[in-house]
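Structures follow.
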Structure 1
Amino acid sequence: MVFSSHIFIFYFLPTVLALYYACPPRWRQLLIAVVSYVFYGWANPWFVFLMLFSTIVDYACGQLIVGRWRLPLFAADAPAGPGLPSARQRKLAVIASITTNLALLGCFKYLPFVQTNVNYFLELFGHNALRVYQIVLPVGISFYTFQSMSYSIDLYRGDAQPARDFLDFACYVALFPQLVAGPIVRYRDLAEQLISRSHTVEKFSRGILFFALGMAKKILLANPMGQVADAAFAAGGLAWYQAWLGVLAYAFQIYFDFSGYSDMAIGLGQMLGFEFKRNFNLPYISQSITEFWRRWHISLSTWLRDYLYIPLGGNRRGARRTYANLAIVMLLGGLWHGAQWTFVIWGAVHGALLALERWNGKRPLYQALPQPLCIAATFILVLITWVFFRAESFPGAVHYLGAMFGLQDAGPAGSLVSAVLCEPQYLLVFGLCALIHLFRLDTWDIAQNLRPIKLGLAGAALTCSVAIMFTQAYNPFLYFRF
């Protein structure tokens with residue numbers, strides 16, 4: 001189910017809110033868990049069992065880690081600490097959690113990718129190719145496996161308290177506002193809220209504002225920019241300025257699409273009494289790639305930092321190891337987004353840029369430029385890397401980059417793309433996207449000081465978005481595919 005759909009807005013959400021505030025507080029946890037499973041299984045009910053399996057495994061591993069359950073096999077071992085089971089049981093449990101979640105990701109997301117690459121080498125050396133199995137990717141599996149796995153790791157490290165019961169943990173994993181496209185929420189940040197959370201008119205109103213502005217980002221900005229980007233990347237040939245406008249449209253599309261989803265998730269959470277952390281902070285005004293990753297998809301970048309970069313050694317083992325750690329983290333971060341070499345290359349380029357800035361004292365090589373030029377230079381680098389993220393293949397990315405730098409012939413397709421780029425409605429959206437960044441307008445900042453006029457404007461934006469939503473034939477969130 002998609003937030004920007006009439007089924008969600010007119011049926012699912014009002015029903016959930018009515019049931020939630022009508023039922024006694026002791027039943028609300030169960031209600032959230034049930035409606036979250038309904039939400040997730042709306043398109044394909046079988047995927048519910050996969051998420052339930054991951055939830056059961058990580059809950060059981062958590063029970064073993066904290067010693068609520070003990071394995072007879074390790075009964076004779078010395079305890080790892082007061083009230084804790086043996087170190088071997090704890091280690092086995094956390095390894096089981098990590099292995100299970102990564103196996104699920106590997107099977108459903110990366111198996112066809114591995115098979116295709118194995119076949120390439122088999123055919124290269126004259127062997128018969130293996131059958132490539134096409135597996136349907138469960139929506140949101142990249143998000144909820146990371147989220148569920150972090151619970152076991154935090155328990156093992158002593159950074160979180162165990163869930164009161166299975167219902168609390170199931171509610172945490174399946175929480176529908178952020179289930180299928182983030183932000184990635186850690187259990188330790190929601191533990192107290194799962195037990196007790198506040199419900200106020202102000203929080204609910206702020207939730208409406210977040211949801212309304214997120215919806216406007218998606219429908220009014222991201223979707224039109226997506227049409228421009230699709231036309232540009234599908235064209236056989238482009239003039240250099242058309243190619244730059246095409247990737248600029250994609251940069252706006254992916255930002256307003258994903259940050260719009262995050263805003264809607266935060267707003268829905270607040271309507272139910274939950275507080276989620278900020279996931280975007282105007283990344284296109286960054287003055288370096290390092291700063292960009294502090295502002296873009298914050299929940300993922302901090303997850304990779306805490307559960308991958310720091311365990312690898314971070315920056316504590318010398319410069320060369322730091323550069324290698326950055327490269328590994330960004331390569332895996334790219335692969336997390338999709339089972340294609342274009343995503344790996346996107347991650348590799350960002351890793352190289354981060355390593356270069358680390359070598360230069362966490363500053364870009366163009367640090368001496370005035371602030372506006374630093375922002376412009378960083379944005380140009382981000383645009384170039386977005387080509388790999390958007391292109392269907394590596395040759396397609398190379399061809400598009402060639403067009404951006406005037407190395408390709410525009411051909412007859414250029415005039416067709418110009419017809420799209422020059423439509424007044426798209427030029428207006430380009431201008432709105434630029435102005436939002438120029439004046440640094442972000443939903444999180446707007447929502448901090450609620451006023452009636454803000455709620456009124458948000459209501460108008462939501463009304464306009466819903467009206468236009470019915471005229472758009474295609475509007476899924478981009479990160480559903482990741």
Structure 2
Amino acid sequence: MENSSFRHLCLFHTLDGLRDGLSHFSGMSRAAIIYAVRPDDPVYVYDPQHLLHDHEPKFKKLYLESNEWRDKASHISRIMRSGHVHPENNLQLTGLISFGGRSHSIFYQMWFTEHHPDMCSIGPTECWLEHATWLLSHDFATEDPLYAGNSGYVLRNYATHAVRDYIVDQMNIRLGWDSSLRIFPVLDAVLGISNTREEGEWPQGKLIFTEPRMFPEIEFIIRFPVIEQPRLNNLKHVRKLLLAVENSDRNLVSDGKAIVGIATGHVEPFHVAADFRSRHGVLSLNNDPVCSFFDGSFHSSTYRAKLVEVEEILLEAKIDPSIGHELFQIVSRIVHTAENGKYGCTLVIDFNEEPVKISGQKLEPPLDLRQNGFLEFSESLSKVDGALHIGSDLRLHGFACLLDGRATPTEDRARGARFNSALRFTAEHNNLIIIVVSSDRPVSVIQEGIELNAQCEWKPVSRCAASPPLLEKWLSGA
């Protein structure tokens with residue numbers, strides 16, 4: 001009984017730390033685990049925030065209707081050493097990221113978290129789940145209550161380590177184990193440079209990191225003598241050098257220790273790139289995004305609105321699919337231009353055959369946004385106070401439109417007038433949606449007085465579960 005209580009305590013701390021850390025990295029996130037401690041044990045589920053619901057048929061098929069997951073361990077156990085965890089890969093479930101493993105202390109464990117639609121890459125998150133697998137295996141093996149909470153503390157602050165682990169894994173696959181490029185100093189420099197202003201301006205430009213053996217394949221414009229190469233940890237100096245590559249196809253090149261020179265054109269050899277974009281940036285491997293960075297830390301977000309809700313509404317709207325596709329492209333371009341320009345704007349997307357009447361500057365005739373010049377013009381008009389009024393005919397019917405309406409219970413006093421006016425207007429008008437772009441980056445999709453893409457504030461796990469349920473009982477809803 002005492003051993004069982006200890007295990008439940010370990011589960012609670014590990015899951016809570018994992019959930020909290022991922023929420024800072026990717027936005028509000030939940031976590032769950034399916035596990036069996038010994039080979040003959042039944043399967044248990046610890047899912048305090050109902051992450052795994054709607055996947056019950058898959059789990060029933062995987063763990064109850066088949067013993068393949070148990071039998072698979074027979075050949076693994078022969079090569080598994082004490083203290084070693086044999087990985088179990090992502091189960092490829094819709095909307096979920098999963099990773100687990102087998103060890104001497106835990107026969108089987110599979111961790112889960114949410115796959116957010118705006119992730120640059122799931123790689124760092126998989127590394128996070130892998131580390132949770134190792135930590136729980138270690139805790140179960142030691143059986144020391146004194147250290148039961150340490151795993152939670154580690155997982156809460158694992159963001160930089162997760163990014164580093166993913167990059168190192170990819171480097172080992174592509175370059176081998178003898179790489180001289182140290183990733184932790186690179187990541188520290190990227191965050192430091194991103195917070196260093198030059199004459200009040202945030203950094204812009206690209207800095208790439210690669211192995212010295214790759215230099216012959218890079219088209220350098222200039223290379224600095226070894227004795228005069230600026231050190232990477234001299235953040236102010238590197239920030240000044242970024243001015244030489246700002247708004248161009250040039251790149252600063254570093255070996256992870258110093259700035260080697262300035263190159264031009266597309267860089268082919270394996271490299272890590274930090275693309276500084278003023279208040280935020282994107283870290284990538286060979287042009288494949290890994291994560292973004294802003295406010296002094298790494299995040300999984302692409303830093304661009306995905307507009308998934310808008311795409312779904314257009315698919316369900318009573319309009320021709322080709323019109324819906326064009327409308328989505330128009331909306332996406334205006335929204336992303338506002339994001340990049342860091343200004344706020346509002347778009348009313350009207351599906352009514354006869355567009356609703358809105359106070360504002362009407363256009364006679366409406367502008368056909370399929371014409372590139374008019375679409376670019378509408379981007380400029382979106383900066384004017386008030387909303388753009390776009391119909392399902394792909395035309396701009398008005399700008400500087402004023403949205404009014406009666407107060408609604410869904411209003412949020414912490415948000416501005418643009419957001420709350422959109423809530424009021426959609427609550428009183430049917431067959432339309434409003435997209436609100438805030439100057440500080442959030443994009444809200446509003447319909448019928450409700451923000452469709454509002455982040456759900458999941459109720460935190462405040463106490464240790466007395467006993468996680470058996471999978472059979474969990475599937476039956478008991």
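So here's what we get for this one:
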| read-out | value |
| --- | --- |
| For relative contact order in percent (Cα under 8 Å, 6 or more apart) computed as 18, the structure of 1, 2 it came from | 1 |
| Given 0.15 for FRET efficiency 1/(1 + (r/R0)^6) of positions 274 and 418 (r between Cβ atoms, R0 = 35 Å, to 0.05), calculated: source structure among 1, 2 | 1 |
| Of the structures 1, 2, the one that -20500 was derived from, the read-out being helix-only ellipticity at 222 nm (-39500 (n - 2.57) for each DSSP H run of 4 or more, over all residues; to 500) | 1 |
| Winner on Cα Rg over 2.2 N^0.38 Å once structures 1, 2 are ranked, highest first | 2 |
| If FRET efficiency 1/(1 + (r/R0)^6) of positions 394 and 450 (r between Cβ atoms, R0 = 25 Å, to 0.05) is computed and equals 0.00, the structure in 1, 2 | 1 |
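No lab work stands behind these numbers, since they all come straight from the coordinates. For clarity, every value in this text was computed on a predicted model and none was experimentally measured. Cβ atoms are built from the backbone, for glycine too; each structure is taken alone.
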